[in-house]
1. Output the label of whichever structure in I, II has the greatest value of Rg/Rh (Cα atoms, Kirkwood Rh).
2. Here distance in nm of label points 7 Å out along Cα→Cβ at positions 189 and 413 was calculated and came to 4.4; which of the structures I, II was it taken from?
3. Going by relative contact order in percent (Cα under 8 Å, 6 or more apart), which of structures I, II comes out largest?
4. A value of -27500 was derived for helix-only ellipticity at 222 nm (-39500 (n - 2.57) for each DSSP H run of 4 or more, over all residues; to 500); which structure in I, II was it taken from?
5. For structures I, II, which has the highest computed value of distance in nm of label points 7 Å out along Cα→Cβ at positions 117 and 349?
6. Give the label, chosen from I, II, of the structure having the highest value of distance in nm of label points 7 Å out along Cα→Cβ at positions 53 and 261.
7. When distance in nm of label points 7 Å out along Cα→Cβ at positions 21 and 421 is computed for each of I, II, which one produces 5.7?
Structure I
Amino acid sequence: MLVCMIVSPPFAGLFGAPLPQEAREPGYFADLQLDQLVEAVVKGRERHNLVPAFSARLDDAAAIEQRQSVFAELADEDLLAAMRAFGDGLARCERQFEAAARVRHPRQAQRWRLNAIASYVSVVDAAIAALEKSAGLRGWLDWLREYRASADVAAMASEARALLAELGGLRYTLSISGDEITASPFADQEDLNAGTLDTFERFREGEVAPHEFDLRAGAEMNELHAAVLDLVVKLFPDVFDRVARFVDRHPAVRHPVIDVVERELRFALAWLDFIAPAQRAGLPFCLPNLRPAGRLEVTDTFDVLLAASRAPVTNDVALGDGESVLVVTGPNQGGKTTFARTIGQLYHLAALGLPVPGRSVALHAPDAILTHFDRGDRAGDLRSRLEDEITRMTEMLPKVTNRSVVILNEMFSSTTFADARAMSIDVLRDVLDAGAVGVCVTFIDELSRLDPRVVSLTTSAGTFRVTRGRADGEAHALALATRYGLTQDQLRARIGAHA
């Protein structure tokens, strides 16, 4: 008889695949200020090595959606608090293991390890209890239950708790005579502490400052503590020997899956903690809808790094049928470059599976994010700025596909207007012909009318709003006229006031 068995695939973590431990910083990071953003997000969490996780973009829609599903479930505040407690508990266990490695007395090190093992089991039990009250992360709950019920873990947990209870129940008497200390089993001797306190109680005058101190405050015992411990070990050698054998049998207790999930939770919490102040200020975040290549619809998006220091302006943008490149024109300091960076950031953050800035966001998972920003003159580089731009552009354009995102900022501003115009037209046509999504910030209005696939966006100084509009060269002039009170309405008002 043939028996077919369906074997469930092993649990590979919340995200379905471990986060990378190493990753090169993408070439577009500095242009989009993502290097600064990631630095701000992981600040204070450096020991968890999260920079590679925030650098390595996913290009598979299913993998992105798996991460999104985890963030959707972590929107449950109780579940989020439970997973935060899980991470804190594991960190506490790690500190106990580290303390065991630091101390010199072997019996003290064994006790630290015993405490750490018992704490680890308690953390797992607490996570199971919390997950059982939630509808989220059911796969994680199923794995934890199976892991906790396994024979090895169940036996380890039972023995650890029994040993702790036995150690906690030890009773002995210390006798101090001069500089000599002896230990003996406790035999129901009179408690001299109570009598001494009663004797001196009559001399109390009001409240006095306490003079108690915690002998456990420091990880390392002094010579007196060690000597007393040695005496107690001689009184109860059996239990201490069993503790030693137990910790020797369990040199490493954390399951690799626990390590994977902890790092995933550190990654998620780092981002959620970073965006929390912006959310409390009323700024929207959402999980993007993944669309076919070329589709882009965004409402109320903003620069998330800027939002960490001041209230940003939100903008809407969309690419309709037959549209693929956004050309942004307008006055200096009008928000053009910030807008371009925001779009680039959106694609990267969305490809990490993160909640992104915006009330609603629909875009595709790009195969590449390519940027070209003016980098100015650099010490030690013998090439001119124009030569550097041409070289970088020549290297970039062959990489562009119909799934790429291209962010261009003020191309060829170091040369003459005529040369910049001619070269910019060639570059933009290459991007259009490749079918990529593009954002082009430029001072050349003609680019906004280059092709039906181009969408013209304009900005105005002071508002930082980006809207669809014809780039006719008047936006900058109008902003200057308004600033100096020279618009038609302003002039009429002034003339009328003096009539």
Structure II
Amino acid sequence: MDAVKSHHPRALPFLFFTEMWERFGFYIAQGLLVLYMTQHYGFSDDISDTISGIFAGLVYISPFVGGFLADRILGFKTSIIWGGFFLIAGYALLALSSTFALFYTALATIIVGNGLFKPNISGLLGTQYAPNDPHRDAGFTIFYIGINIGAALSGLSGYVKNAFGWNITFAMASIGLIIGLITFSFGLKYIKPTQQLKPVTRKFKYQLFLYCILAIIGLSFLLKIHSLANYLLPGAGLVLLVFLVVLTLQQNAEYRKRLLILNTLIVSSIIFWALFLQLFISANLFVDRLVDKNLFGIPLTTTVFYASESVFIILLGPLFAWSWQTLGKNDRNPSPVSKFVIGIFFAGLGFFALSTSTLYPDSAGMIHPLWVFFAYLLITIGELLLSPIGLSAVTLLAPPHLVGMMMGIWFVATGFGGLFAGMIAKIGSVPETAVTNAEKLVIYHTAFLDFAYLAFVVAIVLFFVQLLLKKLTQSS
């Protein structure tokens, strides 16, 4: 801690633990959501997959709005506090949800809270470093570790759910946010003020708070009438694609070239996130229903499996960072597009492993847990090749006057990946007529194999697109 204090802003430990607790609460909700719908409410797989996809999509799109409000009106600190209170309320409503209306309201409140909280705590950390501070990257690495510690700890929620039920488990997520906000309040005195915003009247803040409530009502309706979202959100995706094309054509030759590469990465990332988020949807149901929860005498829960992905990131992240640094010194560091190709290919390998596992059940029709951990390890490698590389590519390739906008579009694309995840998860939907494990294994085998083929095809197409882009950029 002394080293952190001497080289990093004094606010870093407080922001670290605030974000850790926020991610702890969020991954409890996201990880248990599809299980809650199928087990508590008795929703079909199709409906649960759709709602999970819409929720994931809106959760990743909402920071685009929250970041704008923090930049122009509320400031980082107020946005984080507002977001924290909405998240506390959302998880509490989820714990108390006894009706469908309250359930959808809880999800909508979480979406609004996430939009206000998630982008702005990272933005606030960035303002605490000078632009050329050599400790900036290390500070964000420490912060990223906090994110994954929180996600890993959320894996304990399965044990709590089994012992005390759904209500206590979701209440635990709310308590995590309360601890996070208390931590943040203690760190406020160490946060250096950097934003120069016009003072906002109390009346205007009340109006903005009312708009947040109206947004919750609208999002609740969108989640409830999920068939409507299936038309509106893809339409919005098409508008975004047209916007990217027009934006690219408006730039000069050098910036057009850079945006062409960046847009390729953004579009291909949608497929990756659609596959990755299956860990919380179709693969989550597969683990819950058909994977043995005992490993060498150690009892496991469904939540332990998706939380293992965060543990793998903590273990492998430093190794990947060292590898890129070493390769860069020797001018052998692969291009961002090459890393995307390999990352999507590894995601395909992960789902191929899951598909293969369904061919080797035990006498009870259950799959050995090591198959899932191995598959999730492969998918984690894919994430490490794509997620941090994508963020870096935005800052590297976007024209200086468009960096903020393109970063927002990157996260919006992740949101569309969430929507697509809900759509393709239906391939693995188990109908009520499939009652035996053998019947369910056939369905999941086909679904995971289809996901693997999708990843392999996208990786191959992206490989050839990379060759085309290389020719275009060299000729220009």
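Here, each number is a calculation from the coordinates, and none is a lab measurement. Everything numeric in this text was worked out from a predicted model, so none of it was measured. Cβ atoms are built from the backbone, for glycine too; each structure is taken alone.
1. Largest value of Rg/Rh (Cα atoms, Kirkwood Rh): I.
2. Only structure II yields this read-out.
3. Largest value of relative contact order in percent (Cα under 8 Å, 6 or more apart): II.
4. II
5. I
6. Ranking I, II on distance in nm of label points 7 Å out along Cα→Cβ at positions 53 and 261, first place is II.
7. It was calculated from structure I.
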